[in-house]
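S.K.: Quick heads-up: structures coming right below.
What follows is calculated from the coordinates using simple rules that are stated; it is not laboratory data. Note that the structure is predicted; figures quoted are calculated from it, not measured. Cβ atoms are built from the backbone, for glycine too; each structure is taken alone.
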Structure P
Amino acid sequence: MAESVKIDSMSLAIIKHLYGDGRKPYSIIAEELSITENTVRSRVNKLQSDGVLEIAGLINPDALPGHQMILAALKMSTVELGAKAEELSRLRGVISVSVVTGRYDLLAYVLLHPDADFSLLDFFSKELSRIEEIQDVETFVVYEGIDLLVPYVL
């Protein structure tokens with residue numbers, strides 16, 4: 001997890017430009033923000049090295065035939081939630097895991113592909129079963145995601 005890093009308004013402006021297009025040339029960002037291209041480059045490098053920014057190709061899972069997104073909410077019997085989140089994040093299909101408040105402790109985003117022998121049942125029986133101290137799991141199938149873009153992890 002990234003440490004708390006101070007991010008000023010200029011770095012946020014650069015991040016906003018890259019959100020729209022991660023391949024946007026630094027020269028165009030610099031021109032639009034009235035700063036130098038070297039400033040953009042050095043700030044992006046610093047944000048990446050600090051673990052604040054990652055530029056990646058993301059997909060819309062709704063556009064991929066046979067793929068399915070689920071959210072898995074887990075109630076744990078341990079207070080070592082960070083460690084369990086890390087363990088869960090290494091399972092096949094898991095995109096991200098968050099420690100959350102409420103009746104569940106962890107929330108995992110999972111990409112499935114039943115046509116490639118990785119269905120919800122496969123996730124439960126082959127992956128989630130390896131995690132100890134799970135008290136309860138509730139899954140939510142995503143029928144339609146609005147602005148849902150995720151890395152391809154399968």
Structure Q
Amino acid sequence: MIKLICVGKIKEKYLKEAIDEYKKRLSKYTKLDIIELPDICYEDLDKSKKEEGNNILRHIKDTDNVIILDIIGQELSSIELSKKLCKIEQINSNLTFIIGGSYGLSNEVKKRANYSISFSKLTFPHQLFRVMFLEQLYRAYKIKNNENYHK
């Protein structure tokens with residue numbers, strides 16, 4: 001089972017459709033639960049991150065294997081991501097991925113993480129990144145199952 005905790009709502013119809021498509025494709029391999037949490041925007045950015053972090057932590061169980069998607073995480077190829085997920089799932093199949101808000105993740109969430117992955121040093125819009133992440137997750141399962149996927 002995979003839980004994806006995201007800060008921010010998807011507003012664009014075409015992105016919602018892409019997310020729904022990857023959820024459908026992933027259902028062949030795993031159960032996927034997407035939890036959307038509200039963006040919190042105070043003038044005090046640290047206060048915003050802390051409150052978003054508290055909201056995220058409320059959705060994490062002690063038994064969850066938490067993987068944050070963070071710019072300072074380890075960069076992996078698609079094949080490396082697939083292998084990493086296989087290893088992690090052998091230890092604990094309760095995977096929780098976290099996509100933080102515009103200000104990043106709180107230190108409390110980072111401390112709770114078992115692993116940190118970076119897709120790039122580039123900054124992406126959070127709505128678009130969710131689609132990119134789900135596509136890579138789907139690709140990882142295709143690789144894991146030795147199935148063809150368009151390159």
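S.K.: Between structures P, Q, where is mean count of other Cβ atoms within 10 Å over residues 18-25 highest?
M.R.: Across P, Q, mean count of other Cβ atoms within 10 Å over residues 18-25 peaks for Q.
S.K.: For distance in nm of label points 7 Å out along Cα→Cβ at positions 10 and 34, find whichever of P, Q sits highest and give me its label. Walk me through the intermediate numbers first.
M.R.: Numbers: P: 1.3; Q: 0.2.
Structure P gives the largest value of distance in nm of label points 7 Å out along Cα→Cβ at positions 10 and 34 among P, Q.
S.K.: Right, another one. For structures P, Q, which has the highest computed value of relative contact order in percent (Cα under 8 Å, 6 or more apart)? Working shown, then result.
M.R.: Numbers: P: 26; Q: 34.
Biggest value here belongs to Q.
S.K.: Oh, and also: Can you say which of P, Q returns 25, 13, 12 when semi-axes √(5λ) of the Cα gyration tensor in Å, for residues 26-73 alone is computed?
M.R.: Q
S.K.: P, Q: which one has helix-only ellipticity at 222 nm (-39500 (n - 2.57) for each DSSP H run of 4 or more, over all residues; to 500), as calculated, at -14000?
M.R.: Considering all the candidates, the number was obtained from Q.
S.K.: I've got another one for you. Between structures P, Q, where is volume of the Cα convex hull per residue in Å³ highest?
M.R.: On the way: P: 135; Q: 110.
Result for volume of the Cα convex hull per residue in Å³ over P, Q: largest is P.
S.K.: Okay, moving on. Ranked on distance in nm of label points 7 Å out along Cα→Cβ at positions 50 and 114, which label among P, Q comes first with the largest value?
M.R.: P
S.K.: Let me ask something else about it. Can you rank P, Q by FRET efficiency 1/(1 + (r/R0)^6) of positions 66 and 130 (r between Cβ atoms, R0 = 25 Å, to 0.05) and just name the one with the largest value?
M.R.: Details: P: 0.55; Q: 0.90.
The maximum falls on structure Q.
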